[in-house]
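Each in structure tokens, the structures are laid out below.
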Structure I
Amino acid sequence: MPNSIKIEDVSKIAGNIRESVQKVIVGKDEAINLGLLALFCGGHILMEDVPGIGKTTMAKALAQSLGCSFKRIQCTPDLMPSDVVGVNLYNQKTAEFDFSPGPIFSQVLLTDEINRATPRTQSALLEAMQEQQVTVDGNTSKLSDPFLVMATQNPVEMEGTFPLPEAQLDRFMLLLKLGYPTPEEESDIFLRFEKKAILPDLSPVISAEEIIELRKVIPTVRVEDKVRNYIVEIVGGTRDNPSITLGASPRAGLALYKGAQAFAAIDGRDYVTPDDIKSLTPSVMPHRIILSSTARLQGNTTDQVIEELLNKVPVPISA
């Protein structure tokens, strides 16, 4: 059966989801678009910002706008891996062990304050995020399709937290930072929640089956040789940069490549431009690199180093 969703439909579908999310979230078009981009590519999202910005609210609003099953995990230091993936329980009636699935067996999983979970529990997500399956007591179970992990973390409160290892950070396609609202947006927030302090129920605007079909058309977006080589130069530039100890992996380059295709499709195009790459790189690269001690002592941040790199790498004149 041919795919009923075409490239020209992606922009309209993205607009419908964005409109639904913005019934709750004021503004934040760029952050919402990046969230959709990860969804359309089969990637995962890490949202990092100060408390009260709306990270959890945005994740819930996006989940409600999709016709997908949704579960939420509140991470704490006493959260066990079995609390995430599930556990085998002994059934006295059958004298056998029955598997009780954990919240990871959902299509959209919100992992709140992921850096408050211990490394052992964090690692329970690794197999699921990379291979879309979990293994319990030697038995492997496939997860639902689509499968999207949206994790939040607070970067400023370090007490009682466990920083995510590089291997797990690399499995998040995008790092989103919502930022503070503008004065106009904050005023709108006050008015919007003056009488309603509870997240309203949103009706799904796309089904799980449609998301799967939509994902099939993203790879058909054209990426010319010059644009592909531009991605290679950016990724390579992180590996021979004196300010960077650990450069971006091939997985990072693939995330940038696939993300650019979705970026173009959401914008209504069937081809990728160098501007798509430049716009997406600050969300794909910073959480995947480690700065040298010298760069950190000089007060540099990963965002600044990536911006400097983008200014150095020649931009293709035409694609």
Structure II
Amino acid sequence: MKRRSFLAATAAFAAQPGLAQTLGWNDVAQQARALEQCHAIVITQDGTQVLAERFRGPALDRVVPIKSVSKTIIAALTGAALDLNEIPSLEATLGEVAPEIIPSDADPKVAAITIGNLVTMQAGLERTSGANYGGWVSSNNWVANALSRPMVTEPGTRMLYSTGTTHVLGAVLSEVSGQSLLSLARSRLGDPLGINIPAWTRDPQGRYLGGNEMAMSLFSMISFGEMYRNGGRIGDTQVLSEEWVRLSFEPVTRSVFSGLGYGYGWFIREGGPIDYALARGYGGQIICVVPGLALTVAITSDPTLPARSGGYFGDLIRLIDEAIVPAAQV
């Protein structure tokens, strides 16, 4: 079934009074399967797995590219660094916590960029994503290249989606901890969550890429989302502070592309059937946390195809709003 068939099917559901309230998990699977770009989906409610289906692509327990969901992982590691006082606060500046990574040709305002600006992608620097991505990763120093770009807006005033900004944040986390991002991800997330985090792409200086190219299985994605749903806790272990998780789900800025709010590494969906948080990666990689329904959703998709707000990503939002949320409300 092609995308137009999926849209017709969801429209038919919506047009029938009361039917949305009777949707079950089999209906969710049917609608997800109709999306040719969708590979697999896992859903838990109240900590219990209610759906786990692979439609195409790798097996559910295989690690797969999560693309820019990696940015949400880096945000979580930022929360861990704050919890450990490696970073004094979100108001701490680059000039205070990691002056050694600032290149000599950077705009003087770069030193005043805060950790909060970085984690919300409000650094003010020209983006390295989109059309600029190829040139950025072809440079001989990704951190210096990102920080040497012109200031296009004042830091803290507007979200400029940029992997370079998150890569700079990852470099800061390595500097203040004395550990690589891989080591931090494994010790502060992988070990307490019991999930596998394989090594991923590194820049010319050997720093692991902050904000892209990480890999996880769907079950690992669910574990990460469940930790956030439970206020930073897994079992008896407090992985992240409850306060960090609460603040992460509060919009600080807004994406000009999707219109979604953006907190500390999470997109925030408001105004639909119920509010929820999204970690989003290229191609349609998704972790969705719906605290009001005790719901966590992980979706993997073809990582080679785009997922724009007006296309496949919009289809996934409709799947959540019009199928998953109603099924969870039964």
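State the single structure among I, II that was used to calculate helix-only ellipticity at 222 nm (-39500 (n - 2.57) for each DSSP H run of 4 or more, over all residues; to 500), giving -13000.
I
Thinking of I, II, which structure, once Cα extents along the principal axes in Å is computed, gives back 71, 49, 46?
This figure was derived from I.
Compute distance in nm of label points 7 Å out along Cα→Cβ at positions 94 and 190 for each of I, II and report the one that scores greatest.
I
Every read-out reported here was derived from the displayed coordinates using simple, explicitly stated rules and does not represent laboratory data. Note that the structure is a prediction, hence the values are computed from the model and not measured. Cβ atoms are built from the backbone, for glycine too; each structure is taken alone.
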